[in-house]
Structures are given as structure tokens and as C-alpha cells.
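Trainee: Below you'll find a set of structures to go through.
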Structure I
């Protein structure tokens, strides 16, 4: 049974580790999270279960419930372990360079751990490492020229978050689709090329035609950086009159 995210019990990050038991396999929340991450990387979140983690660790499933009470807490530990690498990286002093660094590291994390992208945009990530990344992000955004008060900061943070969630989920979805179909994006585009050409030649879609014919064909990393630049340019600008 899954308990509410915010309950009267201490959050998993603040509960002390269970007392060491005389067992052949020592456990810790960090060890459980690392094993769960490895399994999720291989099989996705659908293939993740307490029983599989316990088998991988060589212990009985009930031992794991001394450390995490449900699947939600397990996911919380996994997510925060991924955020740890982002939180540990050095931050440039310039606000914009700091945001770019955080965004790029988040992209790397999502591509290394595709399940991480599935969990972006759901319930808030409130582990200590996630909070550290959130603090660095908010602090950098608060120094942007177009951010003058808390309302501006909320809008800037929301816009950046929406961009990251959408961009990373799209890229991960495209990678998964390519693997499942055995077709990369260029091959897919080539297979539909004649159809698309016929449709564009009708003249009914002039703006789409400009995008397809004249638009830059960028690699995913270049596309991510360019769109991130557009978002940050917007944050530095003045809001439209109300």
C-alpha cells in the first residue's frame, strides 16, 4: 500500500538507518538505491520491484522494508541519488552559465537513466540533493536581469522547468522509439520523405514547409542548447504589458 507523499512519518531522507543486523549481507539505503538504479537502467521502472532488488542483493524481500516502506520511498531515494551528481558539480558565478551547466547535467542524467525523465514533472522532488539543485537553480535565476521580484522568479523557474521536462521527455521517447523499431530518426524521415513532399507541394502548409526546408537540421545536443538559449533570452527580457 502506498502512503501519502507527505505523511506524519519522518521522510525517508531523515529517518536513521536501521540498526545493523547480524546478517551475511550488510544493507544501507544508498546500497539499495544503487541496486535499484542499475535494475531500472536495464529494465525500466516497469521492471523494478522489491523482490528483484532483494534477489540482486542476496537478501529476503522483507529486509528491504526496514529501509523503505513502499515503492514511492524507493523512487525518492533513486531520484535523489541521481540529483547528487548534479548537486556536486561546480557552479559558474555567472547566472546564465550556472543555469546552462545545471540544464546540461540534467540532460546527461536523463540520457544515462531514462527512467529519471519519466519522473520529471510529477510530484516534487524534495530530497536533499534535489533541493540543493533547486536552490542553485533558483538562486541563479534570481540574478537574471529580467527577474525583479518573487513573481518574476516564479515565472522564470516555471518556464525553465517546463522546458526541461518537455525537452528531456521528448528526447528520451525518441531514443526509445528508435530502439524498439530498429529505425533511427533520419531513416524514419527518409521513409516518409515522398509523402511529406507531396503534402508540402499542395501549398496548404507554407510555414511548416519553411521549417522543413529552411530550418537547421541539428543534433539533439545542439537543439537542446539552442532552445535553452531561447528560454534564457526570454527570462532576461521584459514581460509583456498586462
Structure II
């Protein structure tokens, strides 16, 4: 009887330990949530360092230092794609400049679309430390799906407006690319993505004749004009500063 009780107690303890191991601690859960909100990452060598930018914070970590600052909107250059974050607390100071120009990691040889320069000092130091490296934006994972056109320039779309079927997009956020059907011809291209910015670039199509009444040209013109997006209620809305251009419905 005693052996049976001991065995039962051991099983209960093992189950409890297993459950506790599987559960994330509050700090781990918070870290996972913060990581999922990161929209820009950068790193460098000599010395090794890393930078993450999320909706809530900008975090720099080196072999010696870690600096965490509340997120702020960057200063945007008027004539080029250059962003500057200027951050300051009671003890620390940091500026991060992001320039859209190709950058190659010195150790791995990997190429990135942005060059990063960082100046920082910690604990009221007198001298700034300087870092240089490469970075890229993390394309919104929610875009990674199959989308079919519902509206074009404010009008509900029907199959009869196109030669064969409604236009559709399949977006691959990992590779910043897309493929699909423009209503008559097949198409493919690249995505240019930054926070709150989405462009469809390098669009190529097959060359089938589609007739004068087909809305494929109007569709492709709108796709080329899109600069912003929203995702809500399984709908992808593409727009530019002038107007809403297209609404797609998620079907995958």
C-alpha cells in the first residue's frame, strides 16, 4: 500500500514538473510577444552587435552593453530614403541612422538592403561609441497568403469584367515576392516593404491579348500605384495617399 502511494506521488510530481516546464514564465511570454512585434533587425561585426526595432522599443546589444529605449518615430530625409532615430534618457544616448543602400556583412558575405550607423553612450559616458553594420525590415507575416480581388477603384468586381477569372495574388513574405493572375495574363514580381509601406515592383506578365473591355490594365495600374496597406477581417486593402485602390479577400 505504501509503495503504491509513493508511486502515485512520484507520478504526480513528474506531471507537475512537466507542466511547469512547458509553461512560459511571464518574462519569457513577454519576450516572445516583443520579438513578434520586431519590424527591423540589424547587426554588425568587429565588435559584434545587434539592434531590434519594435512598436514599443529600440534595443541595442553588444558584448559589453545593452541599451533599451522607448520607440520613437524617426526623422525622415526629404530627398532620399534615410531615417534617423535620436534617442535619449537620463543616463544613455543613442542615434540610429538607416540608409537604403546595399550592405554586405563582413564575415558572412550576406547582402542586406540597408546600411546602419549607430552612435551611443551609456551611463553618462563622455565619449560616443560608433558602430556600423547591415539591416533589413521584417515583412508583415500576415501578407503571406492567397488573395482574390473584390474591389477595384471603389467598384465591386465580377468575373465578367475579366477575360477568364478575377485577379488574384499569392504573396511570399519570406522572399518579398509575389505571383498571381491579373485577370487575363499571369504575373509575378517583387515586394518593397518597410513599416507602413508596401509597393509591388518589377511586375512582369505574360503577353496574351485580352481585348479592350478587360479590366486587367486598370488592375495592373492600381497595383503599381499602391504604397500602403491594411489587413482586417480577412481583407487586404491597398491604397496610396490619394485613395483606396483595391480590396482583396483572403481565400487560403
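No lab work stands behind these numbers, since they all come straight from the coordinates. Note that the structure is predicted; figures quoted are calculated from it, not measured. Cβ atoms are built from the backbone, for glycine too; each structure is taken alone.
Trainee: Using the calculated result 2.3 for distance in nm of label points 7 Å out along Cα→Cβ at positions 56 and 224, pick out the matching structure from I, II.
Mentor: Numbers: I: 2.3; II: 4.3.
Source structure for this number: I.
Trainee: Work out mean count of other Cβ atoms within 10 Å over residues 72-79 for each of structures I, II, then name the structure with the largest result.
Mentor: Of structures I, II, the maximum of mean count of other Cβ atoms within 10 Å over residues 72-79 occurs in I.
Trainee: Quick one: mean count of other Cβ atoms within 10 Å over residues 120-127 came out at 14.8 when computed from one of I, II, so which one is it?
Mentor: I
Trainee: For which of I, II does mean projected area of the Cα convex hull in nm², for residues 144-231 alone, calculated from the coordinates, equal 7.8?
Mentor: It was calculated from structure I.
Trainee: A follow-up question, please. To which of I, II does the computed value 11 (relative contact order in percent (Cα under 8 Å, 6 or more apart)) belong?
Mentor: Label of the source structure: II.
Trainee: Name the one structure among I, II that helix-only ellipticity at 222 nm (-39500 (n - 2.57) for each DSSP H run of 4 or more, over all residues; to 500) of -5500 was derived from.
Mentor: II
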